[in-house]
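> Have a look at these structures, which come just after this line.
Nothing in this text is a laboratory measurement; each read-out follows from the coordinates by a stated rule. All figures in this text were calculated on a predicted structure; none of them were measured in a lab. Cβ atoms are built from the backbone, for glycine too; each structure is taken alone.
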Structure P
Amino acid sequence: MYQPQIKQEQQIKSILAPFGRFGVELGLERIQRLLEALGHPQQRVPLVHVAGTNGKGSVCAYLAAVLEAAGYRVGRYTSPHLVSWRERIVVNGDPITAEDLVDRLEQVVTAIDPARPSPTQFEVFTAAAWLHFAEAGVDVAVMEVGLGGRLDATNVVDAPLVSVITSLSREHWQRLGPTLANIAREKAGVLKPRRPAVVGPLPAEAAAVVQARLAELDCRAVWAVPAVPLEAGTARYGSGDEAITYPLALLGEHQLTNSAIAIATLQTLRTQGWQISDDAIAQGMGQARWPGRLQWVTWGEEPESYPLLIDGAHNPAAAEVLRQYVDRWWADQPGNPAGTAWLMGMLSTKDHSDIFAALLRPGDALHLVPVPGHETAAPEDLAAIARSVCPGLAQCEIHNSLGDGLTAIAQTSAQLKVLCGSLYLIGHFLATEPYEDGAGQR
């Protein structure tokens, strides 16, 4: 993770700040009007559109890395960022420069009609991404949906190369609807008439909704199944002559599903004439990186340095994935599986009880900190919830800052130390704390 230049980052934030007050407001009218004023840059960019509750970022990382390995110029748009807004707009692995981002944002702001309802911050930034990809002449853009799908600002292309739905769970139900069927209808809004689709494993209730929409739109769809794990961190997707073997660069059993979705998408692109060899797939899959998700780092300086597992785990489904990885890690260790120290902070809007229920086990130690600069849940409130969910915690402590929490867990005897609960907290760690990537543990 690079360290941003403070002055340039502040300039970017100052341009975006006035639009933050409009919050999240789903709808396509504002972004369509803005893109029209900019000359419809989205019409100049072939699109792979990726929706879903979890797994979107990993799938985008795989797709961009493979397409680049195949020789294409690739734009990638994801959210949120960890350290810098620049991370969201990437061309061939390089984040947009601060100078280019300021220029794109100023172009977008100039195009806003003051007599009409203002676009939201996400819409302004998404328009800047479309503009940058068009001006940079990318061969293809891999773009992640921000929220939902049907009314998301990225959903402005009538004929994407492929529409992808990675997964569905009950996240953002306040905006997308209370049931999985409601949420599935919103996610399925990225599907377009007679355009190919790739869909990951879904709960039955959601799968029925997506299947009905696929049939209604006459979409040719591939329902990806998880890849088969092989030895030495490799996997195989498909069977017979169509099978592809590749390295898995990202950690966690869930990557068998995410990588399979990516490869099914790449195979769909092949049917449209895109030149993507098996060698390019293997090379790109091995080079994919997605920081802040099941990432091992070494924190601190001797004698207080220690291996630390960091992961966003910002919703119950992501917490279950992290717990699955932790259980598998402990299965390979000689120590006591109850010897886990959790360092956590969460936003106030998250499902705290469900996240704690997925992660905590009797005998664990829990250390709670605020999430700086965001609508954080009070650590005191989280502590009460955690004790209720897991009365057998060996320890539950509150700290005023992330640094205090990191120092505290350094002094514990826990064999496994994990920082999680919010991608914003992970971003704060990466931006402010001394660490080295990798801790020699997989």
Structure Q
Amino acid sequence: MKLDLIGDWFRTHYSVDVTPSMDGEEVTLFGWVREIRDLGGIRFLILQDREGTIQVTILRKEVGSEVSSKSDILQKRYSIGVKGTVKKTEMTPRGVEVVPKEIKVLATATPQLPIDIAGKTPAKLDVRLDARALDLSQEKNIAIFKIQHTALNAIRVFLFEKGFIEVHTPRIIASATEGGAALFSFDYFKRKAFLAQSPQLYKEQLVMSLEKVFEVGPFFRAEESHTRIHSSEFVSIDIEQAFADAEEVMKLLEWLTQYVCETVVGRCQKELSTLKHKIKVPEVPFRRLTYDEVLHNLKRENIEVPWGEDIPTTALRTLGKIHPYFFFITDWPTHCKAFYIKPRDDNPTICEGFDLMWSWIELVSGGTRIATKELLIKRLGEKGLNPESFRHHLQAFDYGMPPHAGWAIGLGRLTMMLTGKRNIREVTLYPRDKFRLTP
């Protein structure tokens, strides 16, 4: 079939903007056909756009022959434009419909769609991800990513108001930023290079000039773990602050988390309703549990974790039942944390690192950073890392590195909390993991 050109048409309203009070007004809408109901003399189209849906009602005896014939060829997911008159009615959930005067068919779609776009017939996640561009058109998915957008905007507003400067650090690096082995390597003009797994070393260096910095961006880890909360490409929200310690940035994190929850609750009621999810705005300060207290809590549940070991997922799930919302774990054994986390002055076996937990999921990791070159070299050695590989970073410590602290939030995990979703792939536009490289 021959498609129509958009020509001089322009959108006057999104679907949600059309209300019964506009009875008799003319509007121009764009979107996709979500559903079609044909009752012979009358045809109903459900037009979907980014903001929602609206009914387009075609009375064959009252519309022109061109509109009638155009409506006959429409199928689900056809992209169309509708120019028509708003009509107040009691026959639709929103009390309004549009009676078309003109319809433009802008793009067609295959008759056999791989998933039900109305969501009435659920599909497995892998099937949905294989047709992700179509899957994202479902109302629940649009709601997820509008909530994520609102949360990110709130984070930026909050940090700007607190005097933070947004930065963009390299993704192509010469050595591991955190000393881990989970790196993707590639050829870089006949040299070996890596994809950054974190902006950690760069943001530390930037506190020497910009003092308070943050970054929102994608990072990469060659994760062998194939779980509901791990992905190989993820978006991280990182901050670093000069002349601060773990306690100061923990307070900042509490306030930020509260502000994000308040903002999403205030601005995304429609989306939260679509997802059937409620957010409880947390009170501050959050509960603080030391590593030792966590081990004691677990022991009372007959779960033994030897001191000095990381807390396994099974134990964290139990801990999440005891403390079902936000809480910090502090005073970790130094050897459990990254080389740049500062050991406590009064007891170097314990460090000034922390995790912000949401139930059993680690949402944020952070702490006071080591600010002296000698101690950092010592910690690199204890971690089995070659200081020579970090010489450019170590060089910065010759130029007046101040005391500093920071943290990093995983956007995917944050979005899981805000939307009630249980798999990070559902809150990632195009997820990448051990088994998925497409689409």
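> Matching task: 3.8 is the computed value of distance in nm of label points 7 Å out along Cα→Cβ at positions 283 and 299. Pick the structure from P, Q.
That value comes from structure P.
> Out of P, Q, which has the highest value for FRET efficiency 1/(1 + (r/R0)^6) of positions 155 and 331 (r between Cβ atoms, R0 = 35 Å, to 0.05)?
On the way: P: 0.25; Q: 0.80.
Checked P, Q; max of FRET efficiency 1/(1 + (r/R0)^6) of positions 155 and 331 (r between Cβ atoms, R0 = 35 Å, to 0.05) sits with Q.
> Given -12000 as the derived value for helix-only ellipticity at 222 nm (-39500 (n - 2.57) for each DSSP H run of 4 or more, over all residues; to 500), which of the supplied structures P, Q does it correspond to?
On the way: P: -12000; Q: -8500.
This value belongs to structure P.
> Tell me which of P, Q gives 22, 45, 25, 8, 0 when you compute P(r) over Cα pairs in 20 Å bins from 0, in percent.
Computing P(r) over Cα pairs in 20 Å bins from 0, in percent on every structure in P, Q gives 22, 45, 25, 8, 0 only for Q.
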